[in-house]
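What follows are several structures.
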Structure I
Amino acid sequence: MAEKVKEESDQLQVIVDSLNNMQSGELQITVQEGKIVKIIRIENW
């Protein structure tokens, strides 16, 4: 159970960091069966 919480916390931190460091672009989050399986960051210049 503690491992799952750590994994979710790490995933949320990646999302927050990506949003904080982005000037313009997209953040795509793919969810399957209630779990984040992919995070794609696309920046526009």
Structure II
Amino acid sequence: MRALIAAATGLAAALALVLTVTAMGSPAGHTSPEPLLTTVPQHP
């Protein structure tokens, strides 16, 4: 029974954290104009 209470408490804390972060929204900023390299350049 103790394990069930601990799991429910942890789940409630995680859900509260997710809702808090969602309510705050994403941070204001901008992304880099430089594209990310996704492939290895060929050797000469």
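None of the figures in this text is laboratory data; all of them are computed from the coordinates on show. Everything quoted here is computed from the prediction, not taken from an experiment. Cβ atoms are built from the backbone, for glycine too; each structure is taken alone.
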With distance in nm of label points 7 Å out along Cα→Cβ at positions 12 and 28 as the yardstick, tell me which of I, II scores highest. II
Work out distance in nm of label points 7 Å out along Cα→Cβ at positions 4 and 36 for each of structures I, II, then name the structure with the largest result. II
If you rank structures I, II by Cα Rg over 2.2 N^0.38 Å, which sits at the top with the largest value? II
Starting from the value -14500: which structure in I, II was helix-only ellipticity at 222 nm (-39500 (n - 2.57) for each DSSP H run of 4 or more, over all residues; to 500) calculated from? I
